[in-house]
Structure I
């Protein structure tokens, strides 16, 4: 009997930086593959989707980075916000 399998794998990870070196955003793209008895039948690239960076929403960054890196990005985002607030108070 013929067996069909669908597989979704990441094929592209894009990161954009601001002029000051901070990350402004990230996207990930997936490749969807349909296999028939282990042989590729079809393959297509999906649209990219946002990746959650720091406190933002999107594709789970935990599927890409270790928790320690995620914690660091969240802390950086919080500290940048605090710095901005303190500069505005001057």
Structure II
């Protein structure tokens, strides 16, 4: 199945986002560990929650694109059925 450029970009951004979440969480933890373990864990969790929300947003773009593609297929099929009946 061929992917269009939009799907390739979304897939790349999703992969890069997961890498950013993992490395960013590690860096955030290392930065805040000097201020205390509780604050470091809290800051890391806040970072991960915001990052996962952004990943969900990217995934929503991919889902909406797929939904649009399916709606176009259904519309084309319904038009064929309508012209056949008329």
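The table that follows gives values for the structure above.
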quantity	calculated
Top of I, II by relative contact order in percent (Cα under 8 Å, 6 or more apart), largest first	II
Computed -33000 for helix-only ellipticity at 222 nm (-39500 (n - 2.57) for each DSSP H run of 4 or more, over all residues; to 500) - originating structure among I, II	II
Source structure (of I, II) for Cα extents along the principal axes in Å, for residues 5-44 alone, computed value 50, 11, 9	I
Entry that produces 1.78 once Cα Rg over 2.2 N^0.38 Å is calculated, selected from I, II	II
Value 0.20, calculated as FRET efficiency 1/(1 + (r/R0)^6) of positions 13 and 77 (r between Cβ atoms, R0 = 25 Å, to 0.05), assigned to which of I, II	II
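Quick note: the coordinates plus some simple rules give every number you see, no bench work behind them. Fair warning: this is a prediction, and the values are worked out from it, not measured in the lab. Cβ atoms are built from the backbone, for glycine too; each structure is taken alone.
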